[in-house]
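Engineer: Structures for review follow.
Each reported figure results from applying straightforward, stated rules to the coordinates on display, with no laboratory input. Bear in mind the structure is a predicted one, so any value in this text is a computation, not a measurement. Cβ atoms are built from the backbone, for glycine too; each structure is taken alone.
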Structure I
Amino acid sequence: MRVGRTALVAGGVVVALVLGAAAAGLLWYRGQTNPSGPPGEPVAVSVPQGTSVAAIASLLEDAGVIGSASAFRLYLRTKGGGSGFKAGDYELPRRSSFDDVVAALEDGPEREFVRLTVPEGLTLPQVAERVGALPGRSAEAFLAAAGSGQVRSRYQPAGSTSLEGLLFPDTYNVDEDEDEAEILRRMVSTFDAKAAAAGVDKVVQGGLVDPYQAVVVASLVEREARVPEDRGMISRVIYNRLKAGMPLQVDATVIYALGRTGERGLRVLFEDLEVDSPYNTYKVTGLPPGPIASPGLAALEAAVSPTPGPWLYYVVVDAEGRHAFGTTAAEHSRNIAAAERAGVR
């Protein structure tokens, strides 16, 4: 009888603990769905096109609009909501109730926006063309803002007004009231944040480059690499050649010098190598004076953390654009011969 009485008491304690935990959890959940007190100050939240419900919940939590992304996801599953959320730029109060947040996201942003998609590897004039294709914007005004010196990147050298390579390639939701200078400012600030996240500020490559020059390296990688796995190795070839005092001999810099940047994979002819330009890395030793395109995050990361290796040469060897890498001139010659047999050179 004593054992049974003890077991009964223990069971009652467990039940009480479970019920207490459940009650506490329910109180916490209710506090998340409808926070006590008035809402806080409005904060900007941008929901890109195609963002998942889970990612939207995380954006809201990060901005302080809601206290818990997991509670918000549970709320949506319980209510069957979330499928009607609209992309756009919102001003939402901190500590909002879940009902208010759902209503706002289903109604959509009050302001209209257009999408601006800038792929990796474009030059500044090419980015300007895309901005100029937006309603009410012009490429000329964008380029004028870029050359004015009023918008600067933290990575620009002192005295430079060129923003070539310092606009982050991404898809932007452009507000109806944003002019060309504001679009430019957002692209530059996004680049600065992404470059810092990639570690450009802390770049250490044997003292060969400073942060701005690391961006230059990233731009070369962006234009040369055609498959992701080659980026880090191409970056290493560039650093190895810099260390050895060898001309970089990067075809993409010659294409840039010639103004033929409209497409990737253009064949450089022998006469092209004679172009008189500081960007002709066949004639000028060292890095070109500035970036040749806007690098994406992966190229920035490759410039900061190149793949370890002794390579000094690379050449495209298949139709997908993969490169073969060599350490000696003889090995490079064999790779070129293989590329010729494959019909890609």
Structure II
Amino acid sequence: MDTHSVLELDSVVTSYRRSARDRNRRTRVVDRVSLSLRKGELLALIGESGSGKSTLAATALRLVTPDCGRVLFDGKDITHSSQRQLRGVRKRMQVVFQDPYEALPARSRVRQIIEEPLLVHGIGRSRAQRIRLVHQALERTGLSPAPLFADRFPHQLSGGQRQRVAIATSLVLDPEVLIADEPVSMLDVSARAGILTLLDDLRRDGNLGVLMITHDLSVAAHYADRIAVMYLGRIVEEGPARKVVAAPAHPYTRALLSVVPPKDPLIEVRAEPLPGEVPSFSSLPQGCRLVGRCPWAVGACVDTDPSLEPLGDGRSVACHRTGQLPARTISSRRHSHG
């Protein structure tokens, strides 16, 4: 795996105006987030709906401009690049959205949909060359024989096939970064497995880094190299996927993981759901953002918002109680037969 970060967010802050009338009051949706993505890596960004994951993705893609901090692509600062300057970057950094039914124009054939990015970026000297690239992208996503799928309309495809077309539309430009925003949330179970395996295979080729946004920790645990857990605009835990899943250090990560069924059906993990409602971005608590829902909160949690600190094992966590949480309750349902 390439150790060079192809995409990097450095202390990024992104906010939105609370209303069109009130231009002076803004709400921070991404707050001092730092992340990096390497080629050949699958980084999973985890969190509940409304935690700021999609806004972070839009910031990384420079679809929105952060208030402060930096966005770097291949070592180059693109935070304040103009739309013209970003044209070349966006060829190398693509996105796949969650709804394959809305992402594809209904009246265009698959070959026209995938060919469009080539036309926009002026790739291919002839139509025959572009169609050859279209067929290669289809084959790469498992839609074979490519000519058969190229002439179909979206309504003639299943949900999983539509999402493969959406991925092929991104891959035809041979990008170095693919941001997949909830890529399987609209698909049935069998189609989900196929798409996730596809993304896993694509990044293992070595030239593509995948940032996968999801609320499903079980998906991240199985496919990701690293996991970053996001809660109300902040990264609260980050590190190698196996270590985060095996020993979650933040109460929010523990709560997410506790409702994931273990691989061994004879092992039972006690659920640790968090009480209360998720506060809105416009009324965040003064201290830790989880303080009103965390069963292990102490006085420092009320007064001070903890920063993300390294644990020394490749992980980082933002919690005043790091290393002090009680052990998770794990029991076995096995019975001896004598």
Structure III
Amino acid sequence: MGVWKRSDTEQKPWYFKFQFKGETIRRYGYLTRAEATVAEARERVKLESVESSISWVTIVEKRLASLNAYSTKLWFITCKNILESYHEWYDMPVTLITTDMIRTRILKVASDKGNSVANRHLIVLKSAFNLAVGNKVLPDNPCRGIKFLPTSPAAKVIPPREAIDKVLELAEPLDRAYLTVICFTAARVGEINELTWADVDFPNRRLKLWTRKKKGGSRKARNVVMTQRVYDALQLVGDVERFMGYVSPWVFTNRAMVDKFPLNPEKWRYIYRDKFLKTLCRRAGVPEFTYHALRHYAASAMAEAGVPTTAIQTVLGHENVSTTDIYLQSLGRAESALSALDDS
């Protein structure tokens, strides 16, 4: 076995062949002996690397384990759905997944679901392959060199108070309480989904909200004042739960999960109610808005009322006041300030 020269052709006559695990490996079409020799060496290294490489599904499992420990539940589910959509790679050695293969899939996602979704896929794949690089399974990340697709930045939506009121009026009592707490604490929806009764201090009218949107993924709490509206909403939730005769650690409990997992309260909370608010908006006849838009509304309302930026920073749970400044500017305060020049 080794490098050979064919006698039946003068066009790139050199080839190589060797045995690998009982199989004869042949590659043709080399101009010189030296070119064929280098190609043979590379093919041997490639086959040996593939033989010792872990599979894509192993990388997926390791990445999901890391996300489960360090990320929010919603981001974990998002990444899990994306990574598991590449099921055709599951048993493939990770060393065989090429940049061209990834680029082809990303462009297909862009064609089917849009550039923003495709970019999210690329972010998730990059992180998974970075894990393989960090574990010395791959020398380089095959996502390197794949550029993000162009997108138009979505304008931040601030729903008018009239639209919010219409939605609240239409909602069922427990759902109204849920939206009220999200809106009038300026919380992230995930923080309210994770709110436990242990975090509710009725006597002192304080809520403890937990987030993982911090460096390193560590959970961090902040205390938020419970306004009368929020206080009344939480009292209602507690009264309903006592009336219905179930005890849940979560303030807002997904009854479908209680029925499905009666002995596992950890699963009883909401992860993300993706259709609930959109349906209410349509029924109320108002433009659709998201849970995060309620946070935008609260931040904007505080700013319009003259609340100091440092106080808004505390409520929103931003690490730095500069983040709050940028946040408020993106909601239109910069335009408001400039419009005042017309009156001078």
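Engineer: Computing FRET efficiency 1/(1 + (r/R0)^6) of positions 44 and 172 (r between Cβ atoms, R0 = 30 Å, to 0.05) for each of I, II, III, which one ends up highest?
Structural biologist: Numbers: I: 1.00; II: 0.75; III: 0.00.
Between I, II, III, the highest calculated value is found for I.
Engineer: Computing Rg/Rh (Cα atoms, Kirkwood Rh), for residues 132-211 alone gives 1.03 for which of I, II, III? Write down the numbers at each step before the final one.
Structural biologist: Values: I: 1.03; II: 0.94; III: 1.24.
The correct label is I.
Engineer: For distance in nm of label points 7 Å out along Cα→Cβ at positions 140 and 164, find whichever of I, II, III sits highest and give me its label.
Structural biologist: Details: I: 2.3; II: 1.5; III: 5.0.
Max of distance in nm of label points 7 Å out along Cα→Cβ at positions 140 and 164: III.
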